[in-house]
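Got some structures for you, see below.
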Structure I
């Protein structure tokens, strides 16, 4: 089982994340930011990744540090759980609709952090959650998971639907990328022979 637990403590946040890449989509989430927890649940449920997150942060200021640091810690836990990447599919992609909204997420477990992020949110907040923080979450994740990630919301009017399709697609893309290909057993899916930066 590809599992990891990572704790990250700073003067701004205290975060512990446990992840199981070969799970069934069970989540236990407590970041103190309810809408963010709802989005993280999409990753677990649609990625079939068991995810436990406990975060305490300086929410009396705003949610920025908490959301960004959860992204960082999740990236660290993901990289640790993934291990040497031998036998994995490596690439993953997903299109997910929700009513009028449609998003596409494509990921490469390349060992190189890169982010293309294009979500034209139709409003600035969802349930008091600042949508700008989603960029901080994904930036933190890719920098510490060392993956290349392309996120595109192709259409949408309702910002909740825009966000939810992105996180569902992200979960499904991860699920595809971390899956094993029996034809690649024991092999690294790269002509370089390594997927480390």
Structure II
């Protein structure tokens, strides 16, 4: 298992993550990319703790995602199944589990202050922290995608299913975008990855 983890994690994180997986009897599956989520945790009908993480994540996102999911397991075990999935108990657990990793042996030094700020009050997804998401994105393999928040207002962009939108306005934390073919308005997360179209 540690050999497998070594392919997906920063070198200094392999042993402590392996220890977490063993200590909490996690059945870890590394899966092909799912668009809607980086990972998930569930307790199987046989009582086994099952965690899946996308294989396509860069090693820093993989680490954050795996610890995020282990935090669900630990929080449910400690506080019971009736807590909110991303409530106070989970946040405290996630903070406690991540602190040992927020050091220069694990993460590149420029990421450390961004991680420290994020983990003061971690959100349900590191993707909703635009500054951290953008900093983590630089470690992804090159692609031709942009985040919605990066593209100028009025620009046209395409999403994976081929639909084309125009970026209109910011509404609280999401961007209002007009689907060109239907004229309907949709809200996009700031960190949705889209293909900017020329024009």
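What follows draws every value from the coordinates through simple rules; no lab data is involved. The shown structure was predicted, so the numbers you read here are calculated from the model rather than taken from an experiment. Cβ atoms are built from the backbone, for glycine too; each structure is taken alone.
Some notes on this structure:
- Computed over structures I, II, Cα Rg over 2.2 N^0.38 Å, for residues 20-131 alone reaches its largest value in I.
- Source structure (of I, II) for helix-only ellipticity at 222 nm (-39500 (n - 2.57) for each DSSP H run of 4 or more, over all residues; to 500), computed value -9500: II
- Comparing Cα Rg over 2.2 N^0.38 Å across structures I, II, the highest figure comes from II.
- When distance in nm of label points 7 Å out along Cα→Cβ at positions 44 and 140 is calculated for each of structures I, II, structure II gives the greatest result.
- Ranking I, II by distance in nm of label points 7 Å out along Cα→Cβ at positions 68 and 172, the structure that comes out highest: I
- Entry that produces 27 once relative contact order in percent (Cα under 8 Å, 6 or more apart) is calculated, selected from I, II: I
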